[in-house]
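Presented below are the structures under discussion, each in the form of structure tokens.
Just so it is clear, none of the values below were taken in a lab; they were calculated from the coordinates. Computed from a prediction, not measured in an experiment: that's the story for all the values here. Cβ atoms are built from the backbone, for glycine too; each structure is taken alone.
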Structure P
Amino acid sequence: MSKIRRPATGDAANISVIPSKGWHCSHFFYRFDRVLLAESSEADLSEGAAEIIAILEPESQNAPQRLQISIVSGHKADFSLMVMDGDPLKVDSVHQSLLASRLGSCLIPTYSYVSMSEISEYVPTLEQYGKRLVAEGEEEGSSTYEAKLKAYEQREVHMRKQRLTPDFPEWPATCFYPMNKSRRPGANWFMLPSSERHDLMTEHGRTGMQFAGRVTQLITVSVGLDDWEWGVTLWATNPEYLKEIVYRMRFDEASAKYAEFGPFYTSYISSAKEMLAHCRVAS
């Protein structure tokens with residue numbers, strides 16, 4: 001029987017499951033089986049809830065790098081997890097631990113999505129940003145040009161870190177959906193010249209920046225990993241901003257002409273204890 005090999009220090013990088021940059025990311029969605037919960041004893045419910053709380057403790061010694069729990073609005077699921085780590089098996093172990101727990105038989109996985117963090121090709125390098133400033137009317141070498149270039153250089157370090165190994169915001173509302181870029185005849189994103197794709201994404205990004213301080217996002221790539229090409233996770237200070245940003249950005253050509261969207265899952269950040277109480281699993 002073959003075994004999963006965990007490379008020792010010095011092994012060739014191409015046999016490792018750890019990405020050279022960034023983390024693995026999984027979104028998991030679950031529903032409780034109410035019939036089985038009703039048939040469970042008070043002791044099973046109490047002990048099972050305590051076990052779930054322990055498994056989903058983000059600060060525990062063996063926890064993945066990032067773990068966030070949320071209560072899902074609507075009937076698609078009762079709760080969801082967003083998990084990130086360099087090791088994909090550590091990400092998946094949270095899911096397996098839940099299923100193997102005392103209340104695991106009462107959990108019905110309803111959806112999952114596998115992706116990885118990345119630096120988008122549409123995030124301009126320092127050189128590309130300098131050319132953009134010139135195209136917008138700045139004189140190369142001028143004091144304002146140099147100030148803007150320096151400010152972007154300082155922001156770029158944080159932006160790249162946040163895209164590859166992000167901190168999750170504490171904002172209460174979150175939304176996840178997968179998406180593709182269109183390959184339809186007459187609207188094939190991948191047949192556009194690189195410069196045109198960059199221009200369209202620059203316009204798209206400017207719309208999103210109008211929501212700074214109210215909405216933040218993480219785009220993860222799932223090409224070759226799951227059924228769609230990208231996963232989009234949004235966090236907002238109020239759910240009304242989730243509605244507004246998606247509505248506004250759909251009018252940008254990059255979205256209106258070239259984007260295809262999968263199912264939307266809206267949820268609200270919580271602790272495991274709060275989630276269990278909300279779902280009426282344990283007091």
Structure Q
Amino acid sequence: MGASLGAGAIRELAARVGVIPTKKLGQNFVIDPNTVRYIVEQSKIDSHSTVVEVGPGLGSLTLRLLEVASHVAAIEIDARLAEQLPVTVAEMCPELLGKLDVINRDAMHVQVSEFVVAPTALIANLPYNVAVPVLLHFLAEIPTLTSVLVMVQKEVADRLCAGPGSRTYGIPSVKIQWFGKAEPAGNIGKNVFWPAPNVDSGLVRVHVSHPHGDIEENRRDVFQVIDAAFAHRRKTLRAGMADFIGTAQRAEQALRQADIDPGARAETLELASFIRLAASIKASRALS
């Protein structure tokens with residue numbers, strides 16, 4: 001492993017830039033070089049990979065990504081950190097600076113047209129409060145992605161990887177299936193961060209394959225049905241979908257046409273069932 005930023009260097013850089021990590025921006029900087037190495041190993045990127053990193057912070061992960069990948073686009077919302085990142089790279093590994101692009105933007109508003117090189121891999125330590133929306137946004141916005149490795153709150157990691165019928169199965173579990181297969185890739189303790197968060201973290205790997213296509217209208221229709229179904233997860237789908245479809249009777253009809261038991265609950269269904277239900281609802285509305 002080449003250049004790395006340990007705890008002392010991270011704190012020194014933060015003081016130089018005048019950054020005090022804030023919960024509002026979800027800033028928990030990785031200060032353990034071994035964790036950085038583990039993340040990059042688990043990402044399985046190589047010299048052909050073009051990486052987008054969300055929330056590079058002070059650059060501990062960015063430096064290692066630049067050593068391995070062919071190109072890194074770093075998305076940083078904090079202007080001070082965005083300005084400092086290329087300076088840090090130039091000071092520590094000047095030969096890698098040409099492989100780096102920094103985009104000073106809120107990740108939720110980044111568009112594919114902003115990338116100089118189309119990313120093939122997303123690797124990020126995502127802020128806990130926006131982890132799922134950011135992940136889903138990038139999967140939808142960047143069709144060239146083939147792999148994802150994100151570090152998120154352990155509870156979120158469990159939800160993303162959960163299967164139907166499990167206690168943690170919910171909206172993130174279903175929506176991620178639209179883009180591919182999610183699987184756990186390791187647990188991360190609190191003490192590798194500065195400041196240390198109140199919860200443990202987990203790595204989630206997504207094998208991106210777009211098994212259900214990438215037509216935005218279809219995805220939007222299905223995601224609306226998923227949101228509506230889980231809005232009343234304690235109710236049967238017949239009762240829970242009544243407002244969304246119109247009446248309980250129409251909900252039951254749409255569910256039966258989609259080969260779904262009206263007495264079932266949302267957390268028992270896999271994505272394929274929601275896709276059938278969205279098609280059934282769309283067809284019934286076209287006839288009414």
*Taking FRET efficiency 1/(1 + (r/R0)^6) of positions 29 and 221 (r between Cβ atoms, R0 = 35 Å, to 0.05) as the quantity of interest, name the structure among P, Q where it is greatest.*
P
*Hey, relative contact order in percent (Cα under 8 Å, 6 or more apart) derived from one of P, Q reads 25; which structure?*
P
*If distance in nm of label points 7 Å out along Cα→Cβ at positions 133 and 165 comes out at 3.4 when worked out from the coordinates, which of P, Q was used?*
Q
_Computing distance in nm of label points 7 Å out along Cα→Cβ at positions 45 and 125 for each of P, Q, which one ends up highest?_
P
*For which of the structures P, Q does the calculation of distance in nm of label points 7 Å out along Cα→Cβ at positions 69 and 245 return 4.3?*
Q
